[in-house]
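Q: Take a look at the structures below.
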Structure 1
Amino acid sequence: MIKSLFAITLLIYITASCAFNKMFLHPFQLNATDSFSDYNKDLNDTLTLSFKDDQTPVIRNSKNELADLGYTIENIHIINQQEDSLNAWFISPKSNYNGITLYFLHGNAGNIIYNYLLMEPFVKKGFQVFMLDYSGFGFSKGKAKRKYVLTDAKDGLDYLLSRQDIKYDKLIMYGQSLGGHLAAVSGSQNQKLIDGLVLEGAFSSHKDAANDRVPFLSRIFVREMYSAEKNIGNYTKPLLIIHSTEDAVIPYKHAERLFELATSKKELYTIDGRHVFGPLLYGDTIAEKMIQLVK
């Protein structure tokens, strides 16, 4: 009876633990035949994004002509530590480059297609942007796991730094939501390689984020492999935290917690609006703050 009860308890623990830990990653995979259409306000036209055989994105206007967006997208494949191929984009403005490259780590859902538009306002302001899909997201191979998200972030950074043809004066790691939590960890662990850190809509720890949805039980079942709150105090370079008081996904208290624990030169920029919509609603101000961050 005791052995049976122990087995049932263990099964419940394992099942609950798996369920809680899966809540953090919601990858959308891509196929080469996929296409996406959206209205572009600047061009006053509907643009369609499709892919070549090598997964290079092609963006055309309603006349089926190549759209002139003022920037170029280089499609990249990186082999990560698990020997899986990760898909990445390097987005460069055709003019007005300001010397700053952003290494962007996106949130827990979607893929590179859904997230790159959040960085587009900064490309238009003269920033270069390097971004990747974690294992299991988009065209990236492998399994979507939290432990791989962390190593993928390091593999992407190592690749970016290995590109001698990519020129920049300053490198900022910019993370949103789960990517913001990840950036706090990876940015702290690799701070010698970057010049600044931006966290938008980030949560303080996996347990804290899960506790917002399922109080108490989540703190028992969620494994804290690594956390922003345990790493941010070790970070010594300039830090910008961006968070909306109206954020319904990650409450504002997470930003306050991270700001309290941070010991470096830091700023908490409080905004309004939806979760991680800062670049779309406050792009001009955030761009200026990032320039000042690494000046």
Structure 2
Amino acid sequence: MTPLSPEEVLKQIAEALPEECREHVIIIGSLAAGYHYFSGNPERSIRTKDVDCMFSPHAKAVSAAGTVTEQLLKANWAPKAGGEWSTPGTDETPEDKLPMIRLQPPGDRGSADWFLELLGAPDTQAQEAKTFRRVQTTMGHFAICSFNFLALAEWQPILTVLGMRIARPEMMALANMLHHPAIRPELIKGTTDKRSNKDLGRVLALAWLTQELDVRKETDILSEWPAAMAIALQEKFPERAKELALGAGDGIAALLQSPVDMDQALAICNRGLLASLEVGRPGFAAIGRRFRQSVIDPLRDIATTW
């Protein structure tokens, strides 16, 4: 994958989105993290194929996604070609069988390097971990996918100078931890990488970048994560907040206890978010221990008082 400048990619998306839709958009994933930590530093980059764009709130996600899709198609963005999920469905296609909305930017500004994937903010009352909602466009029927814990990305997102909102790193970390309470065998399609290792590794990558920022700016932001996580859980999942907080670190604990999974998690991070840094195994293991002490244990301590 070609190294991407988070600043340039976010700028391109901001310029393409209708202004009236930007308030309903939150950028999550690698681009959000890359912009947060690397903006203004031309020596830092990320490697990613998919740029995740979540529409919020849940009630307006479908209409906003439809509006944005039509606008981008008119601006010569194109559905991502290839693969079994590239053909639009019809009104008879079940929602969970519809292709996701994945759009490549126009021209020669990186259309072969990345694509925009549209997601929806979840309904926090839904019991399913993953849900699909139909979006009708002039090209046919598509779907936007929602993951229940991505509701945390809606908690106090950061407004950038480009007028786009990005999810807070600690909220993305918490969502990934809750989504993976254990190391599961499921692989990322077309690879030998475990999905759990990718997402739990991302948690430690975010912690590593925060620690680096703390050293550089003489702050202690990482130690502020547990309090923010606790508040967000109480606001987004009030009936389950204590249970979720107490179990949030289980997946990370499993990762730290498995050298094979740790090695794979680090390798994935060094191919993606940490591509311009090449973090070594000792540093990755050290941030794992620090994360457990500075974030997981304090979050559990807070939860025991509820």
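Read-outs throughout are calculated quantities, based only on the coordinates presented, and are distinct from any laboratory measurement. Every value quoted in this text rests on a predicted model; they were computed, and no experiment measured them. Cβ atoms are built from the backbone, for glycine too; each structure is taken alone.
Q: Can you say which of 1, 2 returns 14 when relative contact order in percent (Cα under 8 Å, 6 or more apart) is computed?
A: Of the structures listed, the value fits 1.
Q: Further question: Computing FRET efficiency 1/(1 + (r/R0)^6) of positions 64 and 160 (r between Cβ atoms, R0 = 25 Å, to 0.05) for each of 1, 2, which one ends up highest?
A: Max of FRET efficiency 1/(1 + (r/R0)^6) of positions 64 and 160 (r between Cβ atoms, R0 = 25 Å, to 0.05): 2.
Q: Identify which of structures 1, 2 gives the largest calculated value of distance in nm of label points 7 Å out along Cα→Cβ at positions 232 and 280.
A: The structure with the largest value is 2.
Q: Another question, if that's okay. Given a computed value of -10000 for helix-only ellipticity at 222 nm (-39500 (n - 2.57) for each DSSP H run of 4 or more, over all residues; to 500), which structure among 1, 2 does it belong to?
A: Traced to structure 1.
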